[in-house]
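Before anything else, here is the set of structures, which you'll find just below.
What follows is calculated from the coordinates using simple rules that are stated; it is not laboratory data. This structure is a prediction, so every number in the text was calculated from the model and none was measured. Cβ atoms are built from the backbone, for glycine too; each structure is taken alone.
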Structure I
Amino acid sequence: MRILVVEDEHKIANSVKRGLEQESYAVDVAYTGSNGYDLASVEEYDLIILDRLLPEMDGIEIAKKLREQKIHTPILMLTAKGQVTDRVEGLDAGADDYLVKPFAFEELLARIRALTRRPKDSLGMILTVSDLMLNSANYEVKRSAKSIQLSSKEYALLEYLMRHPDQTLTKDQIISHVWNYDADVLPNTVEVYIGYLRNKIDKPFKNRPALIQTVRGFGYKIG
């Protein structure tokens, strides 16, 4: 999944980015409100982590403008303000959850999982397609009860496919959710990683049907 972090404190923003990338998320960072708003308006994200106090445009204004544009990406608002009235203002502006600084990274992860498993965006923490199982809480992947070891990017690609079972996903859709905005993604990068997944998900299970399918001229699907 792809997350946008809008935070003007570089140390916090870069720390969150590193931590989330270790958890297999693709992460873009904006250090100003206007840059964050521009990215959130034109790019497709699964979640926005939005600081409240930002230069150029604050988090409240960003949330309101995104909701006015019918952009319903879940927003987790970060703030040093912990008063009830501040939290209410953020939620009323369009934020879906609120986390007060300083925060434990484990709590941030839990709130991200909670927001991204809501019905609009997700099927839950344990995803299944046929005899393939992915547990997004502990990053465990199994097929026919056999554990499968994946790299961080392989896992992110598989999770995106499994959150859209039997749906044909284009290369552009896959790139926009699995890779960062500034990632150096070549035209055949998706094909290469689909091949990596097939080597681990399908080829070792010759007595089971292949799950990852190519829809020629369109993209890929799992099911």
Structure II
Amino acid sequence: MSELIRYNNVSIFQDDRPVIGDLNLEVKKGEFIYLLGKTGSGKSSFLKTLYGDLPIVTGTGHCCGFNLNHLKQREIPYLRRKLGIVFQDFQLLGDRTIYNNLRFVMKATGWRDESKIKERVAEVFRKVNLEGKENKMPHELSGGEQQRVSIARALVNDPDLILADEPTGNLDPQTSEEILVLLKNLSESGRAVLFATHDMLVYNKFKSRTLTFENGRVSEN
């Protein structure tokens, strides 16, 4: 199935407050899509509906083979295995090496074989150019390297879809561009990437499909 997301007439609420109304959307594998809009425009709320953190109240939503309208609590971990999530603030565990940051996530999502874990970590670290840094602590890395670790962590379960929520928000322009290029390349390998940003410098680096969040609506351009 090349279609990963389908939303029909979806309205999204945060604490009973309508955030987005009447959203219609289809996302296929291999697409790189910007989510553009000011802070508070609903980008994060939309992403939360995709990983089961916010319910869909009206309309119908499907993501990676899951019906989001009838998502059961026990299904959420299985949905999230099909997603890779990259946040603005890295969310790394500061008390362990970056290898053990990834191992922690993998153990939590069902990996048991230590040799397979080691092999997979090496593979994703190669993809994000972090070879040889496995034993570093997060505080020993630059901001850009820490964000690469969080992208590697998002890749360990070989997701169909990567949700990047302001992933360059804490980075300088050159590092932001490197992260953007990395995520763009990942979409070209067959995954879909949703890249939420309000940074026009980043946005203007590459033209791609864009969803604009404004005044409770999402328009496409």
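When helix-only ellipticity at 222 nm (-39500 (n - 2.57) for each DSSP H run of 4 or more, over all residues; to 500) is computed across structures I, II, the figure -9500 traces back to II.
Looking across I, II, the calculation of mean count of other Cβ atoms within 10 Å over residues 192-199 that yields 22.6 traces back to II. Largest in FRET efficiency 1/(1 + (r/R0)^6) of positions 160 and 200 (r between Cβ atoms, R0 = 25 Å, to 0.05) among the labelled structures I, II is structure I. Looking across I, II, the calculation of relative contact order in percent (Cα under 8 Å, 6 or more apart) that yields 17 traces back to I.
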